[in-house]
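Novice: Structures incoming, each one as structure tokens.
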Structure I
Amino acid sequence: MADQMENINIRKIQPADNKDLAVIIRKALAEFGANKPGTVYYDDTTDHLYELFQEPGSIYYVAEKDGVIVGGAGIFPSNGLPQGTCELVKMYLQKEVRGMGLGKLLIDKALEFAQGFGYTNVYIETMPELRKAVTVYEKFGFEYLDGPLGNTGHFGCDVWMLKRLV
């Protein structure tokens with residue numbers, strides 16, 4: 001496993017990353033049968049992540065392996081969330097790098113940013129089709145909610161989770 005993590009670089013998103021990240025996100029959703037309306041698959045912002053993550057209180061981390069973009073994860077102050085709450089968003093990895101600890105690394109980095117920025121809660125919207133991700137979120141201490149928070153517009157998501165940071 002340590003060998004697999006060699007040549008991994010985690011960095012902030014750059015404008016040139018938009019196209020590669022959109023492909024990774026949509027490919028992952030299609031792979032799990034989650035490419036349905038009301039998800040980021042059809043969200044226009046998926047093609048413009050760099051611009052989206054210029055919003056104050058947000059950040060997007062890109063994961064590279066051997067200089068090639070293989071995934072990413074972000075923190076975003078989504079519309080309508082309660083005070084002090086941000087959302088862990090667009091957490092996707094290429095199939096070839098799943099299971100090697102890269103997702104954990106990205107989530108750790110995202111949560112570290114959220115806490116450092118002063119957020120007290122991190123919210124996630126996902127779907128049963130992405131059950132492997134849901135299992136990872138559970139290990140990080142995310143707890144299930146009965147319904148959505150805020151107004152993300154992602155009506156295709158029906159699993160809602162929250163992690164308290166303090």
Structure II
Amino acid sequence: MPNQIYSERLTFTKLAEHDWELVRSIYSNQTLMQHIGATMTEEAIRLHFEKELAPWSLASTHWLTWIIRENASGNDVGFISMCTRNREILTAEIGFIFLDAYKGKGYATEAVKHMIDFATKTYGFKKFTAVCSEEHAASRRVLEKVGMKLDKIVPDSTEINGKMVTDCFYSLEVS
């Protein structure tokens with residue numbers, strides 16, 4: 001597996017120890033996490049981070065995370081992760097978080113498309129899934145732009161900061 005892959009405007013680099021500060025800043029940012037989950041303590045972030053640094057294969061139960069950087073500036077824009085969810089019908093769940101300064105530029109759509117193409121060609125995934133809160137219209141648009149279909153809406157599915165939110169479950173089958 002390569003340590004870096006590229007799309008038209010973005011570079012994806014496998015998560016490394018030097019990415020700690022970016023990951024810590026994202027998971028502890030209430031605004032960025034408002035549709036994903038509660039902000040995490042530094043200890044919880046460190047445990048999560050250490051898991052994701054481990055070598056990854058289709059049999060792994062942890063997420064494979066790629067830091068996303070803007071090609072033009074080299075600046076960090078966020079990250080995208082995938083995790084094997086079904087080994088019989090090779091299925092990966094995809095998740096992504098972008099820093100506020102880089103939202104609205106089409107980067108999320110570009111990143112998700114690129115990761116789906118990469119994961120299909122490199123690992124043979126046949127299906128991709130994603131979950132986002134019903135209120136997170138921007139993420140829902142990204143998932144729909146890349147061809148994912150809304151499978152179901154589950155009211156009161158996840159608790160975020162003491163509030164139950166409705167989740168939208170998406171999927172895409174590739175050939």
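Bear in mind that the values in this text are calculations on the coordinates, not laboratory data. The structure displayed is predicted, hence computed values, not measured ones.
Novice: 16.5 is what came out when Kirkwood radius over Cα pairs in Å was calculated for one structure; which of I, II is it? Don't skip to the answer; put the middle values down first.
Specialist: Numbers: I: 15.9; II: 16.5.
The structure behind it is II.
Novice: Then there's this: Taking Rg and Dmax of the Cα atoms in Å, for residues 28-99 alone from the coordinates of each of I, II, which one would give 13.3, 39? Please report the intermediate quantities before stating the final value.
Specialist: Numbers: I: 13.3, 39; II: 13.7, 41.
Attributed to the structure labelled I.
Novice: Assign the value 23, calculated as relative contact order in percent (Cα under 8 Å, 6 or more apart), to the correct structure from I, II. Let's see the in-between values first.
Specialist: Details: I: 23; II: 18.
Matching structure: I.
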